[in-house]
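Chemist: These are the structures, in structure tokens.
Bear in mind these aren't lab numbers, they're just calculated from the coordinates by the rules spelled out. Keep in mind it's a predicted model, so treat the numbers as computed, not measured. Cβ atoms are built from the backbone, for glycine too; each structure is taken alone.
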Structure P
Amino acid sequence: MSKPTPDLDALRLKMVQDQLGRRDITDPRVLEAMRTVPRHLFVPQDLVHMAYWDGPLAIGEGQTISQPYIVALMTQLMHLQGDEKVLEIGCGSGYQAAVLALLARSVLTIERHAVLADRARERLKALGYDNVRVHIGDGSVGMPAEAPFDGILITAGAPDIPLTLKEQVAPGGRIVAPVGRLDNQVLEVLEHRGRTWHVERSIPVMFVPLIGVHGWDEREYDRGRWFT
């Protein structure tokens, strides 16, 4: 006897209510975006039944789709109002970019794994996220030719925030990123205040490492250890 097909829309609403609303996600626009984006379409087919689980899931190439709460928290910390140009470092499945697309004017997202970037591009296009552009490359370098950005969201752990990314943020803009050691990071929010940066720390996290010229060297970590 086959198992009944889960009501994924109902599971998504329950996820927002239980995992986000009962924690500290209070921005109504963020909550609505999380209710809207079909996370189950951004995970591998064999994991669809776990799409609204309170945790990360593997998406291939040693990468993950982050826990829904972390996606919502990082988005909320961006303080988006609707007219921003946002850069995302680490496209992965495209899920975080889809959430950002509902809250900002435009989103540029970089992924170093071509197979993931191509899948995300096709998925986002098919779902109608026309204000997202997916690029293949080294996210630690950013996209200087497209700068300035009103915000940069980094979905991989960095030893620190690369200066090259800071230089691509407009005054008043924000960077949200996990910062720290390979096995221990803290979610940081940097706000560009003219000649200075105001830094706030949020919660402990552990992401896959930011690999690149201004991030970690791929030889410095064991890929098998990472599942964020």
Structure Q
Amino acid sequence: MRIAVISDIHGNLPALESVLADCAARNVEGIVNLGDLVGYGPRPNEVVAKVREAEIRGVVGNFDLAVCHQDEAGGLVKFLRPDLPAVAKATYCWTRANVSADTLSFLREQPAQLLVEEGDIRFLFTHGSPVDPVEYLKQDTPESRLKELFDGTEADVLITGHTHIPLAREVGDSLLLNPGSVGHPRDGDPRASYMVLDTEQGIRAEHIRVSFNVESLAEDCVSSGLPQKQADAFKESLPAK
């Protein structure tokens, strides 16, 4: 099995297009999406259309769930958080107002988990943790908590998104992986982040970075009606000129 794993595209169409082109050049057998197709970026409908066109299977993210929630405030509290910074809350409200009926229908159809068995290895794909889409699994998450989650799923490899930061961490005999974020990285590198998972000889996970036009994305944010501060957030990790 040789597949690409993408996550947290967040309405960033140029980043997604760059990653899909890179995937094609690497001859992957398929792509799995870990959710949060919408939010922050200005092209939620186009991102979902591109994912559907490419027949990418995947799971639902917490931002997806928040946007799909019937009540705006309820979605904010249940799947995001009520104390969101003003700019993040504004992008949430903008996304709710701008997603199409087709986009909402697709997001509502996405499962919470995807289990793939390859030989005697069980791969579990989720957005946050297997029990909560808003739970962050990070480098500093206590090992006792991770072991509890692995025991509850019986997965050998758990692959999650949500943090926007790439990760590869051994947990006993198990493995926790995170591909990072395609659309809104938070590790100081503005390039889109994704992962190629290869099981031809054991388990090999390669984290890959792909450049895209961040400046044009920021301009699109502003012209689409998103806050200037959201455009600035996409540019904040660009190298100084």
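Chemist: Thinking only about relative contact order in percent (Cα under 8 Å, 6 or more apart), which of P, Q has the largest value?
Modeler: The maximum falls on structure Q.
Chemist: When mean count of other Cβ atoms within 10 Å over residues 13-20 is calculated for each of the structures P, Q, which structure yields the highest value? Walk me through the numbers before you get to the answer.
Modeler: Numbers: P: 16.9; Q: 22.8.
By mean count of other Cβ atoms within 10 Å over residues 13-20, the leading structure of P, Q is Q.
Chemist: State the single structure among P, Q that was used to calculate helix-only ellipticity at 222 nm (-39500 (n - 2.57) for each DSSP H run of 4 or more, over all residues; to 500), giving -11000.
Modeler: Among P, Q, the structure yielding -11000 for helix-only ellipticity at 222 nm (-39500 (n - 2.57) for each DSSP H run of 4 or more, over all residues; to 500) is Q.
Chemist: Further, regarding this structure: Quick check on the output: 63, 39, 32 is Cα extents along the principal axes in Å, derived from one of P, Q. Which one produced it?
Modeler: Derived from P, not from the others.
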